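Read-outs: derived from the displayed coordinates by stated rules, not from any lab. Computed from a predicted model, the values in this text were never measured in an experiment. Cβ atoms are built from the backbone, for glycine too; each structure is taken alone.
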Structure I
Amino acid sequence: MATRALLTLREASPWTLAGAAAAAALLWLVAWTLEWAWWTPRRLERALRAQGLRGTRYRLFTGDVRENARRNREARTKPLPLGCHDIIPRVQPLFHDLAKENGKLSFSWFGPTPRMMIPDPELVREVLSNKFGHFGKPKTIRVVKLISNGLFNHEGEKWAKHRRILNPAFHHEKIKRMLPVFSTCCIEMITRLENAMSPEGSSEIDVWPEFQNLTGDAISRTAFGSSFHEGRRIFQLQEELAERVIQSFRTIFIPGYWFLPTKNNRRIGQIDQEISKLLRGIIEKRDKVIKDRETNNDDLLGLLVESNMRESNGKVNLGMTTEDIIEECKLFYFAGMETTSVLLTWTIVVLSMHPKWQELAREEVLNYFGRARPDFDSLSRLKIVTMILYEVLRLYPPVIFLTRRTYKEIELGGIKYPAGVNLLLPLLFIHHDPIIWGKDASEFNPERFADGISNATKHQTAFFPFGWGPRICIGQNFALLEAKMALCTILQHFSFELSPSYTHAPYTVIILHPEHGAQIKLKKL
């Protein structure tokens, strides 16, 4: 019988064999798709609902993606009143309505994956501390990794190795040495603003692109030193790449879409190749300079390359590859530019809405520095400025939620979550929760941070704009020092108020942006 089958197989034509192989591949694809898009989501939904949890009904393939997009479009047609900091209904309308309808502990669907909201700071602390390795980062889709596949995305030993190598570059003393660069960039921005003023010493300007230019210039200089002009080109390409990736989110759940030769996909590939080529050239030149001991390097790239050499000690598998360093350099863009620029933008907007706090901050700055350049020791002692920045980070955090994934069944807060559930840590919801922060939770009140973060609330993880636990943002001190320097320099030179053309319209795709810009009236002091 077996011999006859073998003879039949040998006599079969190549086309017959190809057809059989294609049929088998098609059956496998159908089975995989049903498992991914239907059986697994239904099994997870039953497991969650069986424990009394409520949420939206699963929609095949897309989940709540289309509904979320629809509600976002609708919310964006309605700007907020000036002075209103209750931004959740506009920024996250789907989750806002979900919490009202089903309670804070409820779930929605990100494609075929259930996404469970975890609004309790104590549970957030447990997830972010991840003592037993039960929670991991959700799988990042291929096209998003093109923006950066660095420390933020890594796990396990690879994350530990990269963090160990990167730590020296972000050491307190290293960042302190970067203060003169921050100061120079700020003075150059002040000069540009003053040159654009009317003879009466006033002007109206959208400060958001100005702050993007400022932080882009600062990260270019601090990351690449003398190669900062090439750094600027890289960041311009990164900005275009991010915009094109966001466009692609509409088709995120079509398997294999990223490999189709669409115009947008082709351009994404071209940008990625150009960025990698530019970074590889800078890294190779820096590597040679350091090996030849021609100079000391105090920029982030130089510190990273030196640290990597010490870690590897000549053994390739112990350190980062050139590709790894390229990805970490890409991450400098979002960690060092976007987050700080939006923090400064919202700070100026909020201080324009609350002139009393603007005057208090200016009085403190002038008391410490007068018109001189701020120094590191005095910056670290500023109390009112620090309180203001913390309160803006609470009300307008650059990143509005974090996500983790269960990789095996785990009990959290009395609920057993099966493997394959995304846990959404709703940073914005927790930052605005009146049970945690009091009845004025959606009001601007820097006084709540008068005794520091630890005394602002009884929950250690109720305030986590830079994350928490072992994976807390490595660049938080870098970002806060840059923000303090920029804010102090502006307060020394200008008073400001909202322009009549300003529309209060925060929205987010990746970072919390002002949808229509941040038009401010500046007056020279």
Structure II
Amino acid sequence: MDPNLLPAVLRTTLPSNLEKIKYGSYTENDNDYSIHLYLKEHDIRVQEDGSDIVEFLKGKHILITGATGFLGKLLLEKLLRCCKDIGTIYVVIRTKKGVDPQSRLEDYLNNWVFCKLSQIRPNYKDKVVGISGDFEIDGLGLSDESRDILTKKVNIIYHVAATVRFDEPLKRAVKINIEGSQQIIQLAKECKKLDVFVHVSTAYSNCQEKLIKEEFYPPHIDPYKLMLMTKELPDHILENITPGMLQSIPNTYAFTKQIAEDLVRREAAGLPACIQRPSIVIASAKEPIRSWVDNIYGPVGLIEGAALGLLHTMPGNADGISDCVPADFVINNCIAASYKTARERKLDQIPIYNCTSSNSNPLRWKDLALATKHGKKVSSLILLSKGYFKFTSCWTWYYIVKFILHTIPAVIVDFVLERLGKKPLLRKAYGKIDKFIDSLVHFTLNEWEFKDQNTQSLWDELNEKDKANFPFDIKVLDWQEYFDTYLVAAREFLVKDFLDTLDEGRMLKLKLDVLHYTFVSLLIGLSVYFLACTIFFFIPLLLISITIFYLIP
């Protein structure tokens, strides 16, 4: 691959300005500190000798569902990197947009997330076999030949596949998240050499409760009744009754993951099985690339939207706890849980592992601003305006501020673009942002307490080598250090604006800052003038309040 088509952090040769930053010496007060930290080499090799988990994985044949998703990619990468003698890893891949599974597998294995792995294990692709399948088809869409191979060989199943769209229609969410889980459990029962079955759920699967322990909760509805209902009822009826069925659960994702857990409790009984419940998964802390992320869900989208000058406000309790966990911590916890479950092989119980942070190392929603401490020095050529953002717990205030800071600029910018013969952009973008806010607001306005004794015990039981190889102890994570490189990585992996344009991006930021503060000064001046000259004093007071609170970070 052309090195210039790779993010700077993955290249062996860098432009001279970036080379100097990479090998320089910087403190937190230096302008290039976050870029140096991001580009700096760090060893991600796993020390296999003395590792009980690596020993457990040797020769094991593994099936991963959802391997093409965010967590699935990281799971495959870590398994291949941590054990050179691991067996075959089967990944379920469906035909998409006319591209056959084998072609998709080849493209998938060339993903940037595997670049570091290719340096450590050049033949890593030889260990991976794509299996054509589809969770929306009965029998998972597996051929008889594929099913026969899996049932004869597979020792470990990591069931990560799910539709994570919060606004997914109930029928499709049930088909993938519940029926798909039922069918993968059936496959696990047929596996002749099964050591462990791991079901990846979510810590918010029972978010109707404020205290969530590592135990099963009664489902809102019987899984079998729900599956039958979604098969027999027309779509429009299902759409009408969905809000009543969800009750206090905010979306179909959490709802179907809750029901899927009860299905696992029933149907995986007698199997060596466990459930992992990660909370809000955010970019990796270290592995395989510092701050790596490939989607804009949840807080990632919030941080990036604010940094690009697109998102300025949303409803939320700034002092509320945002239970976030780095993606590589989630993967390490998942692998460790599979090892312990297989080792203990307690067929009469299914342990649950809450992989969360609030109990040991709480992060608050306002702390997401830690990403801008150094990230604002990075900038990007795709910057739209100066980045500023604040939560508000008042809906009335939110709608006022949203109208002034989102709606009015969008209308003005799109009007100008249309007059110039260009395609309008911002109104459509803010339409998507409104949907993003709707999906996240339940979590930014509420808090939960998670118990994680099983996860803590799992960590304590690991030997020192495994703790070094598979770190997931959230207590030792320094959130400021974690966020230092967040926006640098987002610039490269999300916005696809590589660090080659660093100087140009900083120049653009300087120009936008000058325009921003010129506008702020003008707004305050006019507001003060009209405050003294009109009986409609509340209008300039409102503008002054918004200016001071939002536009002057």
Structure III
Amino acid sequence: MPAAGASAAPGSPPRAAVSAEEPTEDMPDDGFANEPEGEQDDFAGSSTAAPSASASDNAGLLADPVPGRPGDFQLEAGSSLTSLVNQLDAALPKQGLTELMELANREAGWEGECGSTGIYGPDLAVNHRVCWKSDDATSTEWIPQAISGVSDAQEDEDWGTSNAEPIVVGSYDAQNPGRSDYESGRDNCVQTTASDACNEKGVRITFFNQATQMYRHVLLVWPYINSKNNISFDALHAREGKCTTSVTSSCKAQNGIHAGGMVWYGNYLYVADTANGMRVFDLRRIMDLNPDNNADVNDPTPDGLVSDVLDKKRVGRQSNVWYSFGYRYVMPQIATLRFTASRTTGDTSGNQCYATARPKASYISLDRTDTDHLVLGEYCNTNNGGTSPGRVGTYPMTALTAAVEGSPGTIAGADAAYGLPTGATFNGEALFHKIQGATRYEGKWYFHRSNGYDNGRLLQATPTSVDGTTQLVGNAKALQSSFGPEDLYLAHGRGDGFAPQLWSLSEHAPSSSCSACKRELYSYNMSEVIGDFAS
């Protein structure tokens, strides 16, 4: 029935009546490895290894003694998802990004509308600021992490006929009780007493229209064939999993992924999957489950079923109705790029990292200053041990595109890898660790370093020959950034004649732990960043 106070349009299918006790169709394990709990969390782990004392922070910067190995970063294409996505394409209506931007439904604050600049440090002047609607700004479910935009996607920075200059942000679902928290009674999350946040919803992306200052959320999903032999989709999980008694930290029921970095390149969206590599999505495959823009009436779908965007507790095809946790738009995964190197045998429970073996895909970005390259790197906490403060690697975009469009097993090799600089300290611990984002611009490397609930730091390093090996040597200067700094995105501005902007975002909502925290999307003039590091 329509929601209270609403009426169905003449001739429209009624909303489906689905019993809360009706079984959810079984979902298979998607086969991905789990990432560490507390990924990219400055407070994770025991911190049993004490930070080294330092008489003066930022003194004695040295290159990492263990150079990075490109072979450790090698990726290969996973099993093809093309057939599954084609079936979804035939079953559901689609919407183009230009039209989606025109239909953006949430109003952001812009520049001075965002109020106090209290989360920013004194070293860098913030140029642009975007703040979210109150429910997104304070959500304990969705935590923003990743950023990319049309400057990554297109050299000319134009997307079709749109003047939206889109920026895209990725957020992960931080609440994870899981639909499958008991082997029997899997449907606990659809009970009337369950919160809308009960299910692990994985990752959503948010397209921000710079022309209108409006934005729209899109849920990322994974296609599969359900137990009834029908095409369906689930939220983006590292693993489906089942718990047999109750939900505990050791039971990985619907463990999500952190999505700490994202690159939009051409039609493809690359999303970091910490333990596995990258998930890839196609912006030509955005599915629209509410084409008439009337959520109170179920819309017919091309496969003869209907879609329901009012029910926020269900996802995929269930009892011949399509659900999407209440989101109008979903975008299915079309490819997987997996690391080929073996996993480390060392402890990673406190975000420890190691100088060799498989890296972590904690963040990614794009370097367009020469031949297009994707940058991938690790978040590490050396306070908890390990043998490395982190590594970064680079991939030619031609190799990644070939792997996405090629057959399973197609290799995408890294052409460079580096260990992060060592020797410098900050607040009595390593300066170059706890890196939340990195990018390369005109030969220099820039890193966003978090600092708990305080101002983070923007760092710079330069590839330098040390004993015949090219290694990253850090700049002695560290610039104060925002509270909770995250991923980096460089809008080069060449297509529109604008000054290059270094964009990022803050993750922390106001809380009892940080009353001064605030979530914003923001940019610095890149010329100022470069000048401040040179002065």
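Some observations on this one:
- Taking Cα Rg over 2.2 N^0.38 Å as the measure, the highest value among I, II, III is held by I.
- Comparing distance in nm of label points 7 Å out along Cα→Cβ at positions 106 and 282 across structures I, II, III, the highest value is found for I.
- Parent structure of the calculated result -2000, given that helix-only ellipticity at 222 nm (-39500 (n - 2.57) for each DSSP H run of 4 or more, over all residues; to 500) is the read-out and I, II, III the choices: III
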